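Pasting the structures here.
Every number in this text was worked out from the coordinates using simple rules, so none of it is lab data. Just so it is clear, the structure is predicted and the values come from calculations on it, not from any experiment. Cβ atoms are built from the backbone, for glycine too; each structure is taken alone.
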Structure P
Amino acid sequence: MRELIAYILVLVLLCMDFFSNWHIWTVVPKTVMIIVFIIGIIICFTPTKKLNLEQNFWLQVRVIAAILILIFVLPLFGGHSELGLSVTQPFFIIILALSALQLRMQWKRVQQEKAKEEELKKQQEKLKGKRK
């Protein structure tokens, strides 16, 4: 539920950028809205329990994918980013590449953790077999 709220907040922030001419954004000053949304996102993504590496990896994948999809889709609905968020910008491509590398390293750590857990299980089974 918290993750869904965070996605909605991110969607609203991106809509503020891509559709800045909408009248709804003039009701509350942009600075106040951005601060409130950033605090809300931090609260939503602060884990209440410790996530294992695999859960953390999949959370990162979902967040990155959601943001990328929105950046691809919002211009199709006629939006234009005031900040310059665009898939054709070199900075965006660099961020995308860095995110992919970071996710790859995280996935390797997940696989290493799984291998360690499997090895521990095998060792425990051997110890149980020797005790009998």
Structure Q
Amino acid sequence: MSTFVRSLTIEIFNASGADITVNYGLLTGGEWASAPVPGTVIEATTQQSYVNGVSNTLTALGGQILLTPAAGGSITPVWSWPSGSPVSGSVNNTATDLAVTYQIINAQTNNPTQQVIITNASTSTKFVASVKNGDY
């Protein structure tokens, strides 16, 4: 690992009740501090972090990590940080039993974090009541 002058940490918080398997990590720029290992399991209620960085501020970094939940589907955090542009990221989720939220923290620094939070999807149904004139 070289010394990174610019890096993005991808923090994956598995707050769900399901284990999630790492399929692969693919970089479109930069290098891993420690690459995702295919077959690694991010167990329920644990977290895992990966760092993608560059040793030169003029070098772009970016990539994706493919995750497979035990019940099927996939969760794919994606990020891009071209030289001279702001960092951006997204998460593609095809797992129907899990919900995913994400945010980029400290985006104005040279070492932001893309935080990905995986939770159990809500299975509750919403009840909508209709109120007629004066019936409360």
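State the single structure among P, Q that was used to calculate helix-only ellipticity at 222 nm (-39500 (n - 2.57) for each DSSP H run of 4 or more, over all residues; to 500), giving -25500. Mind dumping the intermediate values first?
Details: P: -25500; Q: 0.
Value -25500 for helix-only ellipticity at 222 nm (-39500 (n - 2.57) for each DSSP H run of 4 or more, over all residues; to 500) corresponds to P out of P, Q.
For structures P, Q, calculate FRET efficiency 1/(1 + (r/R0)^6) of positions 5 and 69 (r between Cβ atoms, R0 = 41 Å, to 0.05) and state which one comes out highest. Don't skip to the answer; put the middle values down first.
On the way: P: 1.00; Q: 0.70.
Largest calculated value belongs to P.
One of P, Q was used to calculate relative contact order in percent (Cα under 8 Å, 6 or more apart), giving 33; which?
Numbers: P: 33; Q: 26.
The read-out was computed on structure P.
Comparing distance in nm of label points 7 Å out along Cα→Cβ at positions 21 and 93 across structures P, Q, which is largest? If you can, show how the numbers build up before the last one.
Values: P: 2.9; Q: 2.1.
When distance in nm of label points 7 Å out along Cα→Cβ at positions 21 and 93 is computed for each of P, Q, structure P gives the biggest number.
With Rg/Rh (Cα atoms, Kirkwood Rh), for residues 13-52 alone as the yardstick, tell me which of P, Q scores highest.
Numbers: P: 1.16; Q: 1.01.
Of structures P, Q, the maximum of Rg/Rh (Cα atoms, Kirkwood Rh), for residues 13-52 alone occurs in P.
To test your reading of the models, identify which of P, Q gives 5, 17, 15, 21, 22, 12, 6, 2 for P(r) over Cα pairs in 5 Å bins from 0, in percent, for residues 29-76 alone when calculated. Can you show the working numbers first?
On the way: P: 5, 17, 15, 21, 22, 12, 6, 2; Q: 5, 16, 25, 22, 14, 10, 5, 2, 0.
It must be structure P, since only it matches.
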